[in-house]
1. Supply the structure label, taken from P, Q, corresponding to mean projected area of the Cα convex hull in nm² with the calculated value 13.3.
2. One of P, Q was used to compute FRET efficiency 1/(1 + (r/R0)^6) of positions 149 and 237 (r between Cβ atoms, R0 = 35 Å, to 0.05), and the answer was 0.75. Which one was it?
3. Suppose mean count of other Cβ atoms within 10 Å over residues 21-28 works out to 14.0; of P, Q, which structure was it derived from?
Structure P
Amino acid sequence: MTIPSSRRVPEIVFRNRVLSEGLRVVAEESAIALSYGGSTEAVMMATPADLEDFAIGFSLSEGIVGSMDEVEAVEIESASGGIDLQIRLKDDVDRALRVRRRAKAGPVGCGLCGVESIEEALKPAADVTSVSVTLLPSEIAEAMASLSANQPLNAETRAVHAAGFYIPGKGMIAVREDVGRHNALDKLIGHLARNDIAGSAGAVIMTSRLSVELIQKTAKLGSSVLIGISAPTALAIDMATRAGMTLVALARGEDYEIFTGADRIKMGAKADAA
C-alpha cells in the first residue's frame, strides 16, 4: 500500500502587504493503529510512510517484543479513514502479550491503575554505561548537517521531525521523518532492526527537544549518545544520567551543550586550546 506523505492545498498568502492565492505542500497526518492478534494496542497520529519500520520500531521500543525475530509478519490495511498495522507475533510472544493485557485490565475503580500508568511512564531507561561510542566536535556538526540534508518531506512542508543514526567514520546511515518526534524515532529503530544494525554502533540525532521518552527509546535501542537541536527537559537529564547516556542538546552549527556523559565527546586540539 502506497500512501502519499504530503499533498498540495490552496492558500491565501499575505506578504509585503499584498494578498495572493497560492498552493502549499502540507504533510499528511493519519490515524495509525498498531494491532496485535486482532486487538489494538495503540493509535498514533503519524505520517503514513515507512509503516513497516514503524510497526517494528514501536514493538521494540515499547517492549512488546525483545527482538525482530519475534515478529512474524506486518500487514498494512485501510481502516475507517486511517491505517491498521496488523502485527503478527510468534505464538509464545502473542500469549505473553495477552496475559499482560489481562493483568492491566483491573476492575472499575481500581486505585492502583493510575499509579501503574505513572510507573510505566517513568520506568528507568536501559543502562548504556558500558557502550563506548565516542564523537569529535566536528562529527556532531557533521551529524546535524547531514540530518538537515536528509529531510525531503520537511524541505517540502516545514512541518515534520526527523530522527537519524550517525556512526563515527561512516556518517549518517539512516533518517526517518514523521509529524511526531517519537514516531520518527520508532521508525528509525525499526529500520535499524530490519537491517541488523546495532544501536550500540552510533548516536541518535533528533530535530526536536529531548524528552524522557526519547531517552527511554534511545537506550532501548542500545545507543549511548542522543543529540538534539533543542533543549532537554529536567526529567530527561535525570534519566540520561542514571542510564549512563551522553546527552548533547542545542546542537546548531559548531555549537552545542553537553548535559550528561561528557567523556564520550573527545575534544580535539582546537577545542582544547580554546
Structure Q
Amino acid sequence: MALLQCHFYSEVLGLSTTMTVILPQATRTQIGLDNHAGGGKHPTLYLLHGLSDDDSIWLRRTSIERYAASYGLAVVMPQVHRSFYTDMKYGERYWTFLSEELPALARSFFPLSDRRDDNFVAGLSMGGYGAFKWALRRPEQFAAAASLSGALDMANHIRSPKIEGGTDLFGFIYGKEDIAGTENDLMWLLEQGEASNKPKPKLYQCCGTEDFLYEDNLAFTEACRRTSYDLTAVYDKGEHEWGYWDDHIRRVLEWLPLRR
C-alpha cells in the first residue's frame, strides 16, 4: 500500500485542507502483508472521522492500511473538523465540500474509480452520521455505506445533546432550526429514499450496547426496518472506543460488495 498525506486547496471552503489517502500496491516480496491491486482505477472507500478527530485518526488508531491491503481498495480520509458533515449555519460548507468537491478532486489526483459499484463510504460517531447522510442523499454515488457507533438520530440528539458543549456546537452548525424532516435528518432521508426510484445502497450499522449512542442506533434500525433498504445491524458488547472500531472496520471491509 502507498500512504499519502495530501495538502490541497478547496474552492468550496476557501482554504487549504488535507486528506489522508491509502492506495493499493501489488507486492510480492513485502513481509507480513498480502497486497493486491487490480488493473485500472481503484475501488474506493471514503472513511470519515469523528467529532474530536481529523483525517489522520483512522490510520493512527486502527490498522486500516493493513486491513485494506488484501482488498485492492483505496481509502480516502478527508478532514471536516467539527462540522457534522454539514453546510454550517455559522461556518464552512462542509457538506458541499464532501459530496461534490472532494470526490472530483480525489479522482483528479489519484486513479480512483467513479463507478457506483466501486464506491463506498463509512465512518464512526459523527462520521457514521456523515456516511449515512452522504449515501442516503446521494445514493447514485455509492453501492454501500457503513456506520460504526454513529450519531444517527440527530434531530432528537440536538434537542438533548449527549456531548459537552453540544448546544453551542449544534447552534453553530444548524442554527435554531429543528432539523426533523430536513435533509440533515436520517430518518426523513430513509422515507424519501423509500418513496423514490433511486437506487438504494446497502447499509451496515454497528454499535456497542454500552455506547452512549446506543439508543440513537436503535431508533435508526427501527426506522430502517420499515423500509426496503438492505440493512445489516450488529449490536454487541462495546463502548465508544477505538478497540471496538478497529475490530468492526475489519468486519465492514469483509461485508463490502467488492468485485473480487
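Every number here is computed from the coordinates shown, using simple stated rules; none is lab data. It should be emphasised that the depicted structure is a prediction, and the values quoted were computed from it without experimental measurement. Cβ atoms are built from the backbone, for glycine too; each structure is taken alone.
1. Q
2. Working: P: 0.75; Q: 1.00.
Source structure for this number: P.
3. Clearly, the read-out refers to P.
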